[in-house]
1. Just checking, which of I, II, III has the largest value of distance in nm of label points 7 Å out along Cα→Cβ at positions 66 and 82?
2. Comparing FRET efficiency 1/(1 + (r/R0)^6) of positions 138 and 178 (r between Cβ atoms, R0 = 35 Å, to 0.05) across I, II, III, which structure shows the greatest value?
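Laboratory data are not the source of any read-out in this text; all were calculated from the coordinates shown. What you see is a predicted model, and the numbers here were worked out from it, not measured in a lab. Cβ atoms are built from the backbone, for glycine too; each structure is taken alone.
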Structure I
Amino acid sequence: MTQTEKASQFRALHQRDGAFLIPNPWDAGSARVLAGLGFEAFATSSGAAAASFGRRDGKLSREQALSSARSIVEATDLPVSADLEHGFGETPEAVAQTIKLAADIGLVGCSIEDATGDKTRPFHDLNFAAQRVAAAAQMAKSLPFPFTLTARAENFVRGKMDLDDTIKRLQAYEQAGADVLFAPALPDLAAVRSVCSAVSKPVNFMVGIKGKSFSVAQLFEAGVKRISFASSFYRAAITGLIAAASEARQRGTFDYLEKTITTAELNRFLPE
C-alpha cells in the first residue's frame, strides 16, 4: 500500500460513523501483534518509545523518535501517526521541519503539543502555540497526500486543571488548521463532553490513566472519534514481565508459564 493510500485510509477512519481505536505499539513486533488482532491504524507513544530505549518520556532526540516510528511504519501496511511531543524545536519553523521529516519516513500523521519541556515555563503562550500549529498545518497541507495533524493541549496532563483554558487552546488550534484535537488526562466524562461540543474537528481521547479512562460506548456518546492508549499497552506488557521475572527470582517457581501464550501462538503474528 502506498503512503497516499495509507493516508487516505487514515483520514477516512476519522470521517466514518462511530469511534475507532488506535493502539500504540512500541516496536515492530508489538505492531505486528496488534495488526494481527485486527486494529486498523497505529499511533506511537512518546512514553513507550522512550521506555523501549531505556529512557524516560521526553528524553529521546528527534532522530531517535523518528527511527522508532519508522520501525513501526515498516512493520505492517497500516497507517501510522506519531507522537512527536513538542515538535523537537521551539520555533514554528522547527516544528514544520519535523512534520516534513515525519512524512519522509512514511508517517501519515502526527501530534504536536503545546508544552515546552521547561518546568519553569510549562506551556507556550497561546498565540505562539497556535503559530506553531499553523506552521505544522501549512507544512502538512503542502505534502502530496492528506497528512493528519493532531494538536494537543497539555494542561491536565501537566498539572494545570483549567478546562476553560484547555477549550480555548483547542479552539485556537482548530482555527490554526489542526485536523484532530486532543487534551490528554481530562478528569471526567463531563469534561470530555465539554471539549467535544466546543470544537468541530474530531477529538482524540487517551485511555491510560486509572480512574480517568472510560468505555468505548461512553466516549462515543460524549462525542469522541478516536481512542488512543498512550503507553498503557507497553506498561501492561512490562507488568507481565516484572511479575514473571519476580516469581522466578524470588520464589523459584515458573507458574507464569501457565498464563503465557506459546511460541507457536506468537508465531501466528510474526513473519518467517
Structure II
Amino acid sequence: MRFPAFLLAALVLAGCVGPTGTTSKGVQVLASTTTLASLAEGVVGDPSRVHSLVPVGVSPEDYQPAPQDIEAVHDANVLLENGANLETWLDSTIENASNPHLIRIVLSDGLPVRDGNPHLWMDPVFARAYVRKIRDAMVRADPSHSATYLANAAAYDDRLAALIARTRKKIATIPPAQRVMIVFHNAFNYYDARFGLATLGVVEINPGADPSPQHLAQIVSLARSHHVRAVFAEPEYSPKLIAALAESAGIKTVSDLYDDSIGTDPKVDNYIGMIDYDTDTIVRALK
C-alpha cells in the first residue's frame, strides 16, 4: 500500500515521539547554570542531553536571557533551576517559551536557605540532595530508563560522599585561627558552614554593583584586625579592584575560585572538580 506523502511524514514523526513527548534523542534536560548541568550529567549519563541556559563564566544572578533561551526552554523536557531567587529572570523566559509539557524542578525547595543566600550547591551535602531531586525528575520524565537513572545517581552520590570526606581532611590541615575568608562574591557561606570555615566579609553586597569606598574601608579594617591571610574572588571580577583591596589590607589575592559557574579548564569543568580545585586553592592560601 502506498501512503500519501503528508501521511507518511506524519507517521514518521509520530514514531519519533514517545509517550511523554520526548524525541528519539531522549529526554532533553535544561539547567539554569553550568554547575547544575554538571550535577545533572551525573544522573543522565549522556552530556549531549544536558544543556545550560547561562554560559560558562557568566553569573546567573544578573544574567540577561537571549532569544535562543526561549527556544531552549520550549524544546526541553526537564528544567532544573536552583531557586532561592538566584534566577529572577527565569519565570518570564518560561512563560514566553509556552512549553506545557515541561517538568520544572526547583532544586533548593525544602532545603535550609540562610539569609536569602541561594548558593546551597556549594555544600556537597546539599548537592547530594540536588542529585536525588534530579534522579526523581528523570524517572518521572522517562520511566522506561529509570533503572539507568537510579544506577547513575547512586554512583554519583558515592563520588559526592567521597568528595565530602576528602574536603574535610584538607580543611582540617588549616590552623583553626586561620580558617577565615574575605570573599568578593557571597557564595561560600554553605561551604564554610559545612567544613568549619568562616566568611568574615563580603566585598560585593549587590550582584553587579561595585562596592562603595566606605564598604571597602570596612573590609580592609576587618582583614587587618582578624589577620586574614587572603581575599578570594572569581575570574570574572576586576583584577584591579581585587589587587587594590589586597594591597590596602596587606594580604594576598586569590582570584580564581569557582562557584556560580564551572570553568573551561578540565580541572574545573565539572562540579566535583570545581569543589576539589576550590578547596585546594583555599587551603594553600590560608595555610
Structure III
Amino acid sequence: MRIVVTGGPFGQVLQSLLEAGPGSGHEIIPLGPPQLDLAGDSEAIAQAIKGARPEAVVSAAAYTAVDKAESEPDLAFAINARGAGAVAEAASELGVPVVHISTDYVFDGCKEFPYVEEDATAPTSVYGASKLAGEEAVLAAHGDAAILRTAWVYSPFSANFVKTMLRLASDREEIGVVADQRGNPTSALDIASSVIRVLENLTESDDVALRGVFHMTGSGEASWAEFAEAIFAASAAVGGPSARVRPIPTSDYPTPAKRPANSRLDSSKLARVHGARLPDWRKSTETVVSRLVRSNEKVF
C-alpha cells in the first residue's frame, strides 16, 4: 500500500512510519513543505495530495507549539483545522481512507477517570481547540476516516520529553518535574504500528465501526515525574545519564497554555474494534531510552 504521510521531515510519527513501512510491506511517502503547506490554499493542498498518488493518507502534520499557539491562534487553526480538513477532502475525492492524528488536549482534564471517546470535549487551550476543530473538519469531509487521539508522544526522533530529560540529566543532579498531571506516555514507534494496522483494516473492510474516533495511547499511566523516573532508571541501566526527580506542582511551572491535569485516555475501543493495543509504556520507554543512549546521536 502506498501511504502518503503529511508532516515536516522531523515529525515523530512520520519518522516512525518511515522506519516501520518497509517491514510492514508498505511504501511510506512523506509529504510536507514546500510541496504541502497546510496553512495555504485548499486547492493547492488538494493538488499536492493527489499528486502524491496515495492509496491511503495519514494526516500527521500539525501546529504543535502548544504555548506559542496562544499568541498565534489564526495560524494554529489554519493548519490544524482548515488544513486537516483539506487533506481529508482530497482523500475523499481520491476514494482512499485517511487516518488523522489528534490529541488528549481536546479534553479539559477535569474527569476523575480516563476519558472514553464518547466523553464531552472541552479544550482549554488554542492548540486543543484547533485540534478539535480539525477532527470535526476531517469527519465532515470524509466518511472513510479514523481519528486517532494520542498523548505524551516520545520517540528516538525530534524533540520530546525523553530527550529533554536525558539532556538535562547530563549536567544536573536533580530535576524538578510536574507531578500533578497524569497521562499515558506513548511511543511514536508504537503509534506507527497501530496506524498501519488501522489503515489495513480500513482498506480491507467497509464496516462503519472501523471509522470514527478512537483513543490510541500506551498501556498504563504515569505522572510526568513518574515518567521521568522511569526514563532515568532505563538510562542508568545502559550506562546513560540519570538524575534525581523532585516532584513539583503545575503551579511551580507556569505555561501560557493550560494543560489538562488528567490526560489519561481509555484505548480499549481501539483494541476491541481494530485489534490494536499499544504496549506498556514502561517497556516502550526502555526501548527508546536504550536506543538513544546506545546511539551516536547527540541528545545529551
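1. Going through I, II, III one by one, distance in nm of label points 7 Å out along Cα→Cβ at positions 66 and 82 is largest in III.
2. I
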